[in-house]
Structure I
Amino acid sequence: MFFYGLVILVLAGLAWIRLAPSNPVDWHVDPQVTANQDLAGGVRRRIPAGDETLSLLHKRILETPRTEVLAGSLDARHITYVTRSQWMGFPDYTTLQVTDGQIELWARLRFGQSDLGVNKARVEGWLAMLESDQGS
């Protein structure tokens, strides 16, 4: 009986991770990036914002599988995205905001204490594609 109770508890936890609502009030916040940082649960970056940089980056982010806009817009120059992992559906949040000619970018996890470098790899991929887009 204990085993079945444990299985039900684990399945309920996994369902919560996949189905938990993402409240924009909690996640669509000022990134407050003062310097590039690699964190246990995410990454912060500042990049120069040219005329088209935000729209190019927005396009690349939306091309990422299982990624959608949670809140904000290009017009507001402040956008938060949610990207879910393929198998478990773990949500990661990425917020972009244009401030003083810079794009502040903060990617972070919701559940756990370490993302095992997933957000850093995703952000570095976006920035590499952005650099390629701007070079052409």
Structure II
Amino acid sequence: MRGLLLALLALIALSAPLAAQDMLPPAPYAYKQLADPAQERKAQALMETLRCLKCQSQSIADSDAPMAGDMRHQVRTRIAAGEEPEAIRQWLIERYGDYVSYTPQVKPLTWPLFAAPLLFLALAAFLLRGRFRRSKGA
């Protein structure tokens, strides 16, 4: 019984830093727009193309997750500093991986994902052509 109690206390102690992370105040530009409307439009357009890693089905523009707020802050800060949106996207992809972008990239590792549907369509056309050819001959 005492071992179970110690294990439970250890689990609570280890989970405290995780809970504290969500209790931090949001980054300054997480919910505050840029003063320059043109820069804010650029930031908003970019944020709509980036996936929230915590929510996974929402863009960082739509997500209320603390991580999405931090990513919005990064985007707005970098846009305000004059960085181009595509450079920011590449920086986020390098930091978080390809999954952060809704725009898939063709790379040596991912090209089969783009080629497979075309191969299946070609195979289906070949099989259907053979089937129709036999039907005409009969």
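Have a look at I, II and say which one yields -11500 for helix-only ellipticity at 222 nm (-39500 (n - 2.57) for each DSSP H run of 4 or more, over all residues; to 500), as calculated. The correct label is I. Quick one: mean count of other Cβ atoms within 10 Å over residues 72-79 came out at 14.6 when computed from one of I, II, so which one is it? Attributed to the structure labelled I.
Can you tell which of I, II yields 20 when relative contact order in percent (Cα under 8 Å, 6 or more apart) is derived from it? Traced to structure II. Which one of I, II has percent of Cα pairs over 25 Å apart, as calculated from the coordinates, equal to 28? Matching structure: I.
When distance in nm of label points 7 Å out along Cα→Cβ at positions 56 and 88 is calculated for each of structures I, II, structure I comes out greatest.
Just so you know, all these numbers are worked out from the coordinates, no wet-lab data involved. In this text the structure is predicted, and so the values were computed from the model without any measurement. Cβ atoms are built from the backbone, for glycine too; each structure is taken alone.
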